[in-house]
Structure P
Amino acid sequence: MNDSDLEQSLGKEVTLHGTARDAKGGAVLLTDDNVPIYIKGLSTWTSGIEGSRVSASGVLKKEKYIPDPTIGEDGGISQGAVGMQYVLTNVKDE
């Protein structure tokens, strides 16, 4: 699914296919178009799953899942992500 398809699927029950990846913000399903979909409530994939092709079903949302970066008093910038992220909620075990 590309970004346009994902936008049309917001709020709907979907089954997504892609590659399981672990990111600093949690487990993601990376679509074939390289769009990360965060799996709500899953911090990492089970051992041996990361890097494999997976399918996940749930409700697709777009929300502020990763905090924005901040600038400290010393000028250092914290990690974060600007904007909203795609998140799969109510994920069903398959």
Structure Q
Amino acid sequence: MFLLGLGGGFFDCNLYAGLFDVVAPRFRSAAMGMYLCGAFFLGCPATWVLGKVGEHYSLQAGMAIFGGTYALGATAIFLARMLFFKKDCVDFCRK
């Protein structure tokens, strides 16, 4: 549980900083709104999906599926960082 909390803290502390590194200042508020809208749109049904998986299989299977999707998301972020960050960085990268 400690490692989960620590990982969550590192993730949360970079939400805004990572987004603001690649979005021009005049678009940052709109980008943040769209980002949070997408997060809630995808995150809200997660508890319902977990309940349905728990009914048919087990809650352990549901948590394993969620862990897999978390790992896929982390992989996508890592790839985006490696492939696109230097090209898209707007503030400190070009100094």
Structure R
Amino acid sequence: MLAAVSDADGRGRVLPSDACGDSRWLLEHAERLRVRDAAPKPLLLGRHVIELGVRPGPELGRLLAAVFEKQLDGEIATLDQAITFARALIERRDDHTAQ
């Protein structure tokens, strides 16, 4: 949809603009990232974090966001990797609170 809007915007301008180029670049990258037709879904869900011993609340949300960010960056590709990373964050948090 963003590519279609970009193309329509470019066609509707009186003077051509470098910013309104061909949307093929955008579509190629969306395809490569597997987000062309839908936004990525998080691998790690709240229930997974609760199973790791985190209670529902702001901390759970922060953990989910941190893991999802790594997923979007391509550093996490499986649920097992997501759980391992979440465990590491929880352990780090526990080390900080114990000091």
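Coordinate-derived values only; no laboratory data. If you're wondering where the values come from, they're calculated on a predicted model, not measured in any experiment. Cβ atoms are built from the backbone, for glycine too; each structure is taken alone.
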>> Using relative contact order in percent (Cα under 8 Å, 6 or more apart) for the comparison, can you identify which of P, Q, R gives the largest number?
In response: Q
> Hey, helix-only ellipticity at 222 nm (-39500 (n - 2.57) for each DSSP H run of 4 or more, over all residues; to 500) derived from one of P, Q, R reads -26500; which structure?
Replying inline: Q
>> With Rg/Rh (Cα atoms, Kirkwood Rh) coming out at 1.06, pick the structure among P, Q, R it was computed from.
In response: Q
> From which structure (P, Q, R) was distance in nm of label points 7 Å out along Cα→Cβ at positions 10 and 50 calculated, if the value obtained is 4.7?
Replying inline: R
> For which of the structures P, Q, R does the calculation of distance in nm of label points 7 Å out along Cα→Cβ at positions 26 and 66 return 1.3?
Replying inline: P
